[in-house]
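Peer 1: Each structure below appears as structure tokens.
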Structure 1
Amino acid sequence: MTETAPAPSPSFTLSLLGRFELKGPHGLVGLPNKKLAGLLAYLACTSPQPQHREKLSTLLWGSHFEAQAKQNLRQALFKLRHVLGQSALRSDGEFISLDVAVVGCDILQFQELVENGHHEALSAATDLYRGPLVDDIGVNEQGWSEWLAGERERLSELAVGAMVALGESELSRGRASHALLAGQRANALNSMREDAHRLIMRALSAAGRNAEALKYHQAVATMLKRELGTGPDAATNALAAELRKVQEQKTAPATAEIAAEQAGPTIGSDKPSVAVLPFQNRGGDTEQEYFADGVTADIITALSRFRELVVIAAGSSFAFRDKAMTSQQIAQQLGAQYLLSGHIRQAGNRIRVSAELTHTGSEAQVWSSRYDRPLVDIFDLQDDVSSSVAAVVAPVVRSAEIERARRKPPTDLSAYDLYLRGLHHLWGGTREGVIKAIDLLRQSLSLDQQRTATLAALAWGLVMAPPLGATTSPDAAAEAIGLARRAVEEDGEDAFAHAVYGFTLFGPAGDNDQGRIHASEATRLNPSSAFAWGVLGMIDSMGGAYANAVQCLHRSLVLSPEDRMLHLWMTGLTASYFALGQHEEGVTWARKSVRHNPSNGTGHRMLAANLVGVGRLEEAREVTRMRDATQKTTIRDLRAMRFFKQHETLERYLSAQQTAGVAD
């Protein structure tokens with residue numbers, strides 16, 4: 001028996017989930033207007049079913065006279081055949097259809113994968129769903145608007161169902177973090193779907209976060225009451241009851257767990273270890289003892305969310321509260337390389353918290369600071385101080401470790417040392433630095449291919465290389481996505497990995513919804529991570545949620561005011577202020593951005609755009625002249641970079657660049 005030859009691949013591929021994109025044998029194909037794109041999208045969505053000419057003309061030209069609408073349709077069909085070839089459109093009298101053998105479309109593939117229902121098919125289907133159907137095509141015709149709204153809702157519900165089914169499959173495979181992400185993505189598309197809420201609750205419980213799952217149920221009940229005037233359905237309430245039983249059965253930690261808590265860091269771990277000694281109360285008020293202990297415990301919790309650190313458990317740290325031992329002796333007992341200590345003093349209606357970090361080997365003070373806060377709500381104050389301290393201590397330890405690695409002989413570098421050296425170059429934000437960082441991080445991975453932080457750092461370097469003017473391989477974007485995905489799979493609780501994965505999905509992959517979900521998960525996993533808040537802010541800045549971007553980016557700057565990534569977060573701020581029309585603020589932050597990193601090309605561009613916005617045209621042109629003396633960027637280049645995802649904002653930005661002297 002002879003085998004049937006596989007069907008030839010279509011000459012054109014059409015992506016409609018998210019932004020409209022048509023690719024041909026020679027790359028992207030542009031269509032001259034939105035209605036032509038809309039016609040092709042409609043024929044692709046309804047293929048291979050033939051569509052009556054009158055229906056097509058009414059759909060896109062219903063507001064015109066009948067004769068003019070028919071003429072417009074004939075012209076549109078002629079133009080499509082000119083672009084796609086004569087065989088792409090089949091005509092049978094008054095009926096027109098698209099030949100799927102010539103033009104392949106993601107809609108048909110998406111529907112087939114969802115119908116398949118197997119794990120791999122569902123995973124592929126959810127990857128295909130990059131956003132609402134043709135979310136960048138606007139056609140002001142009633143017929144089109146009604147069809148598009150209905151089709152978007154149908155496809156969105158298919159996607160939600162696929163995500164929930166995928167999450168259930170992930171749960172059955174014991175991958176709770178993956179199930180949680182599937183549920184969160186489904187919820188982002190439709191917050192009224194209780195099957196998605198139940199998936200999130202089960203995933204949280206499976207990940208050992210049972211109390212959080214119950215708290216989530218309460219939030220769902222509140223939301224449903226507010227939005228629909230009703231409560232969760234019977235299945236959701238039954239699940240909550242099961243989780244309450246689990247919670248009630250939890251008793252004190254087992255003896256083995258207590259022993260593990262009292263132990264020091266794992267022998268052989270190359271991560272730096274930090275112990276937080278109980279903060280001392282120097283105010284004389286015994287009530288402040290509780291506050292001091294609360295701050296200490298919260299700092300330990302906040303620091304433990306930085307996966308790059310080994311943080312000594314609270315039980316071990318508090319055991320040394322009143323012992324007459326030196327810091328050196330305590331460090332030896334705990335096996336800690338760094339000790340964080342401090343004291344708290346109340347004066348009137350204000351609290352002062354002083355903290356210092358010491359390297360136990362050299363007994364050198366690595367960092368110290370103090371925090372003065374008004375004494376208003378004691379719990380809010382405790383959260384504020386602990387998150388602020390943790391946010392600064394983690395990068396300080398990282399910087400100290402980087403300096404240690406840089407002093408080691410090149411012949412004696414471990415995978416961790418190479419990773420640290422790579423970070424030093426990566427955070428500098430220069431073309432030369434990112435090239436060197438990528439090389440060092442690749443060397444590190446060659447020695448340890450499963451280090452989550454290295455996978456994520458290399459992915460970040462590959463994503464940041466093109467904006468910095470560094471040349472990368474054609475498949476660098478795909479490699480970055482793969483590395484970041486591996487990092488999340490290696491450690492689903494790593495905020496840094498989730499933030500990087502979110503940015504790679506949002507940027508190179510163009511999957512706005514899922515990119516933001518991962519970035520939001522990073523801020524939930526580690527609310528003290530300036531990097532996580534910065535990435536979420538950048539995604540919102542480019543994606544159009546400008547007011548939220550400003551909040552997130554300011555949060556990042558407050559958490560880590562000396563961070564080497566400041567120039568990037570400041571660039572996001574100046575971009576958001578440009579989009580909001582607050583150009584004076586944009587100029588201020590753009591100047592800060594380029595002052596922190598003179599190599600920041602996007603920062604210079606945003607400075608020029610905001611200067612145009614306030615009417616200082618000569619200054620804007622001078623910025624462009626200085627920047628283009630070495631880097632001849634054009635409007636075409638900037639359009640391809642697509643810093644702003646929203647069409648109107650992008651066009652306004654490009655117009656400002658033209659006014660500032662950027663060549664076409």
Structure 2
Amino acid sequence: MAFNTGLSGLRAASVDLDVTGNNIANASTVGFKSSRAQFGDLYASGFLSAGTNPIGDGVRVQDVKQNFGQGNISFTDNGLDLAINGDGFFVLNNGGEIRYSRAGQFGVDKDGFVINNQNMRVQGFQADDDGNLSGIRDDLRIDTANLAPRRTTNLETDLNLDSREEVLEQRVSVLAEVGEAELGAGSTSFPAEIVTLTYSDGTQRNVQIPAGSSAAQVAGIFAQEDGVSASATTDMTVAGLDDAFIAVGNFTFDLELEGVQVPIDTTGVTDLDSLADAINNSSANTVTATVVAGELRLVDNRGQTLTTNYANTAGAVGPQTQLGTVRVQTGREVTDITSDTSTFGTAWDGRTLQITNEFNPQDQRTYNHATSTTIYDSLGNPHVLTQFFVKDQAPGSGVGASQWSIYLQIDGEFVSGTDQTPIQAQFDQDGTLQSIDGDISGQILVTDWTPKDSDGQPNGADGPPAPGVVTTTPLPDPPTSSAFVIDLSDTTQYGSAFGVNDQRQNGFTTGRLSGLDVSDEGVLFARYTNGQSQALGQVALATFNNTDGLSPVGETTWVETFESGQPIIGQPGTGTLGAIKASSVEESNVDLSEELVNLIIAQRNYQANAKTIETSDAITQTIINLR
């Protein structure tokens with residue numbers, strides 16, 4: 001009996017030494033988990049009973065249990081070395097057999113698969129061509145092919161336009177002239193007329209022109225209205241008067257302005273030139289007299305009605321009356337002019353647009369602000385888009401509203417028709433963008449861009465939509481033309497300096513793989529030479545209801561068993577799964593100090609059990625020697 005007891009103790013101590021020695025041997029093994037031998041005593045017993053005063057039969061090894069506690073995490077120089085900070089195991093594909101490991105020393109094989117030192121493939125969740133992660137689990141693979149270019153379909157511009165800027169560009173509508181030719185031959189005054197002015201804010205203003213008004217009076221009435229300026233000029237050629245008529249003798253000349261006589265001293269007047277000098281030296285300081293092609297020409301710069309009479313010894317000629325001509329100009333806030341007699345309504349229909357300080361992209365004095373960014377065509381070629389901002393006059397009454405003109409150029413060529421008509425951006429009294437050309441979304445859809453090379457020729461990339469094709473937002477995916485959207489919805493107009501807060505576009509040129517990063521969530525990001533990054537996949541982690549039930553199979557890996565239960569596989573950082581630390585490995589959790597102490601204990605136990613056998617042998621020998 002004592003021999004068996006001692007032998008069981010020797011066997012148990014030997015297993016303890018083996019376990020401790022294995023722990024010490026793997027103290028530097030990445031991802032290794034230490035083990036501990038667990039013992040149980042042995043007692044003899046019968047069926048449904050136990051002996052009285054039982055004596056133990058020794059000891060047996062009940063289990064060798066592993067300690068899955070967290071090991072220290074140490075930094076490495078390999079970007080694909082991964083450590084799990086928390087619970088979970090890497091999922092490895094060993095030729096179809098699924099294994100689980102905490103050792104994260106990974107690399108890439110010739111086919112681009114992420115593998116461990118034993119060529120087992122790391123499993124994870126796949127990403128599509130756009131970098132969107134899916135829930136499909138497979139072997140992780142790093143695609144080393146070039147990243148295909150992506151055309152720009154959206155540009156988000158977040159900027160502030162300085163509300164304190166001056167209006168640089170003035171746009172006026174010049175109405176067709178209204179005078180005797182429009183009122184009828186022989187007209188000496190303007191008839192009664194009600195002219196209705198319509199403003200861009202929808203308000204209207206009725207302008208009353210009294211019957212019998214002169215051009216000067218009509219211009220004065222118009223000039224009192226907001227957004228309207230007016231002038232008048234009277235141009236009269238005195239008929240029948242020449243040098244011969246003056247030379248007859250006893251020559252007199254009468255001039256009336258608006259029916260008021262203006263004295264003209266004709267003393268010493270002998271011809272048309274001396275008469276012109278006499279008129280210019282008179283009190284009619286708004287009238288200029290000249291001799292043109294042998295005729296006397298009178299011009300009144302206020303548009304007053306002129307009446308002339310002249311006489312000599314032979315007789316008198318007159319009166320002659322000349323009605324002035326009215327010229328009206330309106331700012332862009334006046335959107336329409338109508339009248340009850342259609343005189344000035346017809347003049348509005350014949351208006352022309354005149355621009356002072358007109359926008360010129362080569363002259364910085366003609367625009368308030370500008371900003372540029374790079375966009376890309378379907379071939380990945382870069383192009384420079386420049387946005388110019390010109391402050392306009394406030395529309396309508398100007399109360400609580402501001403307006404800016406936007407011009408767009410790509411590589412120095414106008415797009416979106418802004419070479420003909422600028423895009424209008426309107427802001428409210430709080431500096432918030434209200435609309436872009438009436439569109440409250442704040443977006444500009446560019447549909448007329450043809451990508452060109454450095455010689456100004458089409459470069460083969462997708463161009464504008466085909467004629468007749470209506471392009472709307474959102475643009476189709478994948479896109480089929482060079483059309484793209486400029487989103488200005490976050491643009492503001494505050495009383496602070498112009499500044500571009502953010503400007504992002506979604507295009508890029510082709511890129512080569514330049515590096516790889518791994519996030520705490522285990523997402524593998526590929527970095528490319530074009531500055532882009534894209535998710536290639538995400539490392540999968542597994543956990544078990546009973547981790548102690550896993551079976552070690554060498555190479556610092558385990559396999560599931562009936563006792564461990566099936567794996568629960570998910571993304572790092574979710575549920576009870578730990579986070580991923582890149583460029584790091586988890587060291588063995590072996591405590592060498594503790595193991596060395598266990599080694600001494602195991603050695604002492606082994607020696608003590610050997611002493612039990614030695615003592616039993618001595619007693620047995622004594623019994624044998626009794627005969």
Structure 3
Amino acid sequence: MPAARPETPLLDRIESPADLKRLTDPQLEQLAQELRAETISAVSETGGHLGAGLGVIELTVALHSVFDAPRDKIIWDVSHQSYPHKILTGRRDRIRTIRQAGGLSGFTKRSESPYDPFGAAHSSTSISAALGFAVGRDLGGVCETGLGDAVAVIGDGAMSAGMAFEAMNNAGALGKRLIVILNDNEMSIAPPVGALSSYLSRLYAGAPYQEFKAAAKGAVSLLPPPFQEGAKRAKELLKSVTVGGTLFEELGFSYVGPIDGHDMDQLLPVLRTVKARATGPILIHAITRKGKGYAPAETRGDGGHATAKFDVATGEQQKKPSNAPAYTKVFARTLIDEAARDDRICAITAAMPDGTGLDLFAERYPSRCLDVGIAEQHAVTFSAGLAASGMRPFAALYSTFLQRGYDQVVHDVAIQRLPVRFAIDRAGLVGADGATHAGSYDVAYLANLPGFTVMAAADEAELVHMVATAAAHDDGPIAFRYPRGEGVGVEMPERGTPLEIGKGRLIAEGARVAILSYGTRLEEVRKAAESLGRRGITPTVADARFAKPLDAALILDLAANHEALITVEEGAIGGFGSHVAQLLAENAVFDAGLKYRSMVLPDVFIDQATPEQMYETAGLDAAHIEARVLDVLGVARLDEKRA
């Protein structure tokens with residue numbers, strides 16, 4: 001039974017950000033308290049990203065009270081911070097549908113609301129996008145809601161990626177009025193790493209921060225006017241009350257901060273001054289706490305980043321019990337086992353040690369677990385350098401995040417034929433995070449590269465063998481993919497055995513039609529085969545294991561001995577099925593009359609739902625596989641005629 005909803009008398013009066021303009025500063029503080037309570041209550045019922053949103057409650061209220069959205073473009077980066085923003089922008093009545101089928105997205109989404117000017121489900125894109133809005137505004141761009149200020153709120157580790165600095169460098173050179181708010185919570189999904197994090201920590205470590213805090217508290221008149229062109233004395237005053245903003249100033253930004261991002265007496269005057277006086281690019285450095293105001297989130301190591309449904313009173317999460325191990329943990333434990341026998345094995349993560357299971361690896365081998373921050377491009381080339389040095393690097397990245405390093409995969413890994421091992425987590429459709437986080441394309445974008453070995457685990461036991469295969473493979477790059485969530489409950493081997501490269505396996509022999517599965521749809525293929533058996537149709541079932549190199553002997557044998565061949569995969573057009581079709585065409589198999597069908601993800605972005613619902617929508621569940629077999633054999637049409 002859900003907990004009682006919090007009392008929110010002020011929030012109940014807010015239908016749009018315009019309503020905040022009528023509130024006094026003390027009322028805005030009260031509104032922030034109510035917004036925090038409502039956010040906690042909503043996420044307790046739906047699950048989702050919690051800590052980042054709680055850390056920007058006051059900032060969200062202050063921004064919407066000072067700026068004029070949707071004319072002013074507020075871009076949240078990473079936009080899992082945007083739940084409070086959604087509540088204040090006319091979506092409170094739907095906030096308890098977030099990340100569910102037909103409900104609100106867990107990220108900003110242009111098609112969802114005019115208050116979401118730009119989607120930012122991955123990180124470090126907001127400054128580039130905001131600069132685009134600013135330049136478009138000055139060049140006479142046309143937008144239905146108008147073009148006012150461009151405000152990028154970048155935080156939760158997003159400033160650690162190179163793209164943010166590329167954008168700042170460009171913005172500083174252009175000199176356009178642009179507002180960047182660095183939401184510095186000393187956190188991304190995991191504790192921060194790198195020189196930038198250390199630099200930001202030094203900015204608020206000493207007494208000068210407290211002096212600025214005192215200066216910023218109170219009235220606008222206490223702040224220096226740093227934004228008037230040609231005011232040399234104002235510039236000197238700015239430097240005297242800021243702490244170490246040299247890095248940002250060298251990039252062409254005026255720097256204000258650090259300020260307390262939870263203190264409305266600081267936030268409101270600073271934002272109002274910036275709104276009134278800024279002429280060029282400016283960065284406001286706000287210090288926040290991830291999970292602020294909710295003890296169970298504040299005390300968690302990740303600041304309550306993501307959560308299942310939970311009890312508000314205790315913070316205890318409501319997770320479904322399972323007897324099968326999670327794929328991510330299977331990968332981590334197998335890699336630890338391999339690393340115990342090979343001190344050349346090391347692991348690389350891009351700010352996702354928990355998500356990829358490498359937190360477990362780090363506990364055992366801290367010097368060989370390397371977190372590069374939110375920097376996938378660097379992660380790939382760094383791994384290439386490690387491989388060139390004689391190490392055996394495993395780059396553990398989500399499929400959707402590996403896309404960000406694709407140029408490096410091509411140039412720095414594939415062309416140089418370096419044995420980087422890519423452990424691709426979250427393959428296939430992932431559920432509540434929706435299209436932006438779906439692992440839909442890695443098979444297509446890796447299997448087209450010369451010299452790449454590309455595998456997909458059908459179950460958790462196969463994943464163990466594929467980790468062992470990758471560890472033993474030194475002849476060029478190799479990748480293996482596996483989904484989010486628990487395995488299927490198969491018997492687990494004591495340790496992995498390297499597979500023969502490019503060899504699949506026959507699961508069941510039948511007649512007329514062969515179903516060749518690639519990845520974890522094999523379980524659905526088995527279910528379809530069982531149902532077909534009750535109709536008197538016994539298909540041959542095989543597990544490809546490899547998309548590259550293909551098991552040509554297996555595939556051509558299946559084609560020669562069956563009327564029809566159907567491939568099934570959790571990837572987009574251009575992946576495994578396309579490679580099979582090429583092989584069949586090159587061997588003139590179609591001339592012999594083979595009926596070939598490829599079941600892939602449809603050519604659309606599929607919105608969030610449960611994984612089961614998403615695969616049903618995609619037509620890749622057991623029922624759709626069975627229907628495809630019946631259709632290709634003509635059985636479905638005969639049934640329809642009899643009906």
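Only the coordinates and a few stated rules stand behind these numbers; no lab work does. This structure is a prediction, so every number in the text was calculated from the model and none was measured. Cβ atoms are built from the backbone, for glycine too; each structure is taken alone.
Peer 1: FRET efficiency 1/(1 + (r/R0)^6) of positions 135 and 271 (r between Cβ atoms, R0 = 41 Å, to 0.05) computed as 0.00: which structure among 1, 2, 3?
Peer 2: The value was obtained from structure 2.
Peer 1: For mean count of other Cβ atoms within 10 Å over residues 423-430, which structure out of 1, 2, 3 has the highest calculated value?
Peer 2: For this comparison of mean count of other Cβ atoms within 10 Å over residues 423-430, the top structure is 3.
Peer 1: As an exercise: relative contact order in percent (Cα under 8 Å, 6 or more apart), calculated from one structure in 1, 2, 3, equals 23. Which structure is it?
Peer 2: Corresponding structure: 2.
Peer 1: If volume of the Cα convex hull per residue in Å³ is calculated from each of 1, 2, 3, which structure is the one that comes out at 224?
Peer 2: The value was obtained from structure 1.
Peer 1: Also: One of 1, 2, 3 was used to compute helix-only ellipticity at 222 nm (-39500 (n - 2.57) for each DSSP H run of 4 or more, over all residues; to 500), and the answer was -11000. Which one was it?
Peer 2: Label of the originating structure: 3.
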